[in-house]
Structure formats: C-alpha cells, structure tokens
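Next come the structures, one after another.
Bear in mind that the values in this text are calculations on the coordinates, not laboratory data. What you see is a predicted model, and the numbers here were worked out from it, not measured in a lab. Cβ atoms are built from the backbone, for glycine too; each structure is taken alone.
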Structure I
C-alpha cells in the first residue's frame, strides 16, 4: 500500500517537517510513501501522473499547489484516486485541503509592522503562480492601505521561494532611495537571504530595516538576530494530511472540504521601531 506525495522542491527546508508528519501518520496505518520531487520543473509532473495512472499507488498528497498534468494532457485526477492537498487549496478540485489562513497571517504581519511606526514598506513576493503568494500579498497590502498608506509607500520586490531570491531582492533594496524600513518576505528562505546580503553591506537589523518571514523553519531561530516569522504548524499539517487521506481511503470522507490549522506570528530580533530620521542641518548661521 503506497501513497504518492508530490513536493515542489525538496531542497526547500520548509517541507521537511511536513513530510515527517505525513510519513509518521501513514506508516502507522501500514502505508509507505513515494516522494515525487518536482524540483521547480513542471515538466517533471508527467512522470508522477504516469505513476498515479499505472495503479502503483492508492492515494495522492499534493504539496505543489497545482494539479500535475501528464504529457498526454491527462491530469493526476484522471487516475480516480483519493487526493489531499497540503498548504494550498486548489479551486475546483474534489479533495480535502489542509491549510492555514495565509491572508489573515499576512494581515497580522502588517499590523505588527504598523505598530512599530513604520511608514515605508516592502514586500518580497513569491512566484506569481503560487496560491499562497496571492493570499499573503493581498492580506499584507490591504492592511497597510487600510491604515492610510498608498502605493507610493510600498515597494514590491519580485522573488521566488529560495534564498538566492532574497539576496537578489536585497541588492535592489540597497539601490533604493529612500529605502523601505519594514519588509515582509513571503517565505523564510527569502528573508534569510535578504538578511545575509544587507548585513554584509553594513546595514543593521532591525535598526535600519525590520524583516519578517513566513514559515517558521529551523534556520529562522538560528539566524542572528532571530527572525520574526509566521510559524506554520508544519508537522501537524503533515499529520492532518495523512489523516485526511486515510479517511478518504476508508470512504469516511468525500467531496471538497477544508481543514484549517492556526499559524502564529513569532516575534524575534529582526523587527523593531522604525528608525528616526536625522534632523535637518540648518545652513543659516546666527
């Protein structure tokens, strides 16, 4: 008895605890897992569609936020297997969706930064194809705008879910004048890459810029200063996904339904009061 687990990128440390939760839950029930690593290459989807269509697995767990499509145009849904999605709901898919409220969590991030009196904001985006990115961006921006700030007060830096994207965003941030003093990165890996680059450039965190990440990976606690981040209950997400799939395999659940777990904003050392602008120097002599 086997389950196919499709993961966007195994190199991303975010997925480790989720996979551990999935494996623990399924092994206890007598199932093994086949991990399909897309490695951010959509062309790899076809091989995992073939695995599902071949009858080698009993169910599918999707962490990729999309329905894999095969070379023939068939999708993984055409295998007729029970499906559970993890971390992102896929519209129109007959599945159980194990998620957090990304939009609400992003609103909490914005509220935290506003409470620290910041007036210039940055957002380090994830890939445009990500459903999570859409919700996080919307929650963050709508909260800042509701506080009376306009698009001129917000800089959006393009990115993707990896450390190098954070380094590249930092390069762009360093060239800005004035620079945003509060930055929300839509994943921890990007936040850590951003931190490394700006610290190398001589910037002080949080004295010159406050940074918030998203995910709560282990490296966030090892950073110096420790990263303020939205901590997802990753192991519990994995266990809930395993339980949801087992329920569908037993015929106890069906249809399109969601299970929502709570994320938590954890305040670290990377956020602080907005820097006070130096007073203007008068050129008028008494």
Structure II
C-alpha cells in the first residue's frame, strides 16, 4: 500500500500531487473487467456500459490543439456507440490550456469546478470530537462493503441501480489484499449506517474521496468526522499530506480542518448528442 511519501510541501508539488492522486484513483478501473481502459502520455480514458458518467471518464489530458479536437470527437463517438454519458476531468497541467472551452463547443457542459485542496497531516486541526452516537469503522468484508455502497449511493443521490456496480468495482479494488491502496470507512449513527468516506494512497499522498452523509444525518459534523478518520489513519501510516477535491459547498468544511486550496479541478459532462461530430 505504501507509496513513496511526499515530503515537498511547496505549492507546485502539492498541485501536482492533487492532480496525480485523482488521476490514479480514476485509473483504478484498469483492474476492473467491466471497464475498457486506455492510457498513454497524451490522454487516459475508461468506458463501460454503465449509464453513470464517472464510469466513462477521461483524464490526464496532455494534447496539442489539433489532437484535442480529434480526441474529443473520438470520445463522443465512443459515448454514442455505448449509449453512455461521459465525464472529462481537467486540472492545472491539462493541455491545451483552453481544453474546457473546446469541450463546451462539442456539447460538454461544466458540471462543476472543484477546489483542489491539501493539508499537512502534522499540522491539521485534529481536536474535533466525533458527534454523539457516531462510530466509524474500516470496511474489511463484503457484507460491510455492501452496506457502505448502499449508504454511499443514497448519500450522493445516485440511481439505485448503480449500487451493485460500485460494489462490483470496489470489491476488487479494496478488499482482501493488504497492499491495495484504497480503504473505505463506514459511519454508523446510533448503530445505523449514515455516512461514508474513503482514502486512496497514491502519488505519495492520502487522497480523501467518497465523503457522503445520508440526508437525515447532515449538519451534525458527521462529514468532518468521516474526513478526519482516514486522515488520522494516513498520518499513522507515515503520510505527510492529505488531499481532496471539494465542491463550493464542501470547501468551507475542509478549511476548518486545515485544508487550503491550491488549484481548480474542472469536471465536464457530456450526456447526449447536442453537437454534430
């Protein structure tokens, strides 16, 4: 599980780590039989038959302007053939610099611009106590992972039919082998599953993902607690830096824990065929 721990906390190094950890997380689909994954120095992409766009992602864009046009057209053609939506991730190192505008011309819409954030695990604010009635446990067996997936899908408002898809993906990516870099956490409120989070160890840092809370358990500090649990585990494992991508709504919560913003992560979604390619 242990990757070479990042010690360089310069802004440039943290920006690189935020982007690299995210892209390695997306690239985990290469070990999933259900996904077709292609990676090279210019672009990485994965596509499935699943009608949730995150399962049909493109990332790590390093293209010339001419090659970008061809890559966008090819991506849309794949989406049309499979009948699935697409998600294109961009970051500070994405090229060409106007990739977002090019995507929008082809019918992608920017669904979100997330805050790429990082925190020094030796200095983050760890004084917060967990909300009353909350217990947090690592997911170590298939039964608990099944509960985790149910809670995660409900917390994010995903369609119920993708619950089994996440279970299929994550059961191979996070259970049974000690060296696997992905770990999940399940939060129970008064004994009932209520929240989720994950930590992904890659690019020398601990990436926090999948922080979700059921609607009737929100605004109690549970999301912050679910973030702190994997950060504490990462620090105990010797990691120096925690990273995440936060929405405008989530960013203030993470700032209170000591996270700072270092970059923007763009998310562009294509859901149909508004552009003629």
Structure III
C-alpha cells in the first residue's frame, strides 16, 4: 500500500492508495491539520492510515462529508482507539449508526470494504481547520447527504466527491443528476481559489466550471439525439461510447448508461431542462 504526505502550509494531505484501487487509478486524500481530519478513508486503506497515526496523536475530531464507505471506513476505529469525536451530515446520522444499513455492491466491498457502524454528532455550520474558518455547505446529488467544506478566508474548497473528474460519463444508479448540477452551480458561485478533492488531490478552481460545461455538453447532445427516438442503448453508445471494463466490473451499477438515462429524464421536460442547464 502506497502512502505519501503532501504539505499545504497549515494542513497536510495523506495520499493513500489501496492495492486494488491502484489498478483503477483511484486513491484517497485525507486532509488533516493534526487536530482535525476531513473524512477517514476506506477500510481497505486502514493499513495506510495506521502507518501515519503515530504522527497524529493530537487528533481530536473528524468531519465526514458523506456516508459512503470510502469516506467513513475508519471513523469507528478512530473513535474507539483515539476517542476522536466524529461529525457527520445530519441526513445520515441514523444510517451510519446501524450495522449494514445500506447495500454495498460487490465491487465496492472489494475496493473499499464496509464501514463499521458509529455514532456521530451533526456537522457544525462553522468550524476551524488549519487556522481557517470552515463552513459546511450541502452539495447533494452524488449522495443524499454530501456536504463540502469551504474556507471563507482563503477560498479553499474541500469538495468531497463533487468533482473528482471534470469529464466523466459514469454515474452510480442512485445518483441524482438534477441535484448534482444544481449543487455544482451553487458551489461555483463561491470565491474559490483552490479545490481539494477527496480522490484527486489539489485541483484548479476552474475544475468546477469544466464539470458544468461537460454536463451541459452531454445534455445538448442527448437533447438533440432524443428527438430521433433512438433507444437508450444506442443513445448511450452515440454520446458516451461503448461499455468497457468498469461497466462489467460493477455490473452496471457505476455505468455510463445511468448518466444518459438521467439526462433523458431532464431533456424530456423543457421547463426542467431550462432550469437545470440555465448557464
């Protein structure tokens, strides 16, 4: 397992790459100022986290962006062994406290593992991290509870899974396209100077606009082709290409066909289309 530390002045990032996730080019960035941590990585990243815990003996709190297992996988461990206080979105507090409270597809169990249940307090609206005044902001769509954290004094955005890749045709079956784009539009209004992604590390502030431009580009293509009454399968191939390894490995749970299906639901409704893509 690979672990690399990157310093950003008043805080650091630990880039942890679980062995299997490396094959998909996907790692996890844990941001910490030694007293607090943003998310807790996956259970499959535990070996990497344990290797850096001796340098985090003053860790007191962890702030969870959303309930997914690659963000909550070590929350119970930190709480049990170091008495770390956990804060999480109020929308998922009950879910996080229950054993096997939600379904995990085989690929997610393989790459990230299942989180142990833990109790947490609701995310505060305002808190401190690395000497910065952080604000917790809802950013739904990727999940029903996702929050991003914005440092008003520096313009730093800790974006959780809001962006990841600026051009990505894949979506999970349960993601909400309308909420996703609305969240991107809302967060894009902030005076962002740098973005810190949970899986890609530091990104330039225009990454959020690139993501919005990509979704609008896809929406325009889908809207035009939908008029020809082609099948969803044909529409997916024309806009997003043919199925590949990721589609098969996830049994189409994380697949390009979900992005196209969700776009079709938007473009069918002229009012909704205008509301969502009015940028």
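State the single structure among I, II, III that was used to calculate distance in nm of label points 7 Å out along Cα→Cβ at positions 50 and 250, giving 1.7. Label of the originating structure: II.
Can you say which of I, II, III returns 29 when relative contact order in percent (Cα under 8 Å, 6 or more apart) is computed? Value 29 for relative contact order in percent (Cα under 8 Å, 6 or more apart) corresponds to II out of I, II, III. For distance in nm of label points 7 Å out along Cα→Cβ at positions 210 and 226, the highest value in the series I, II, III is held by structure III.
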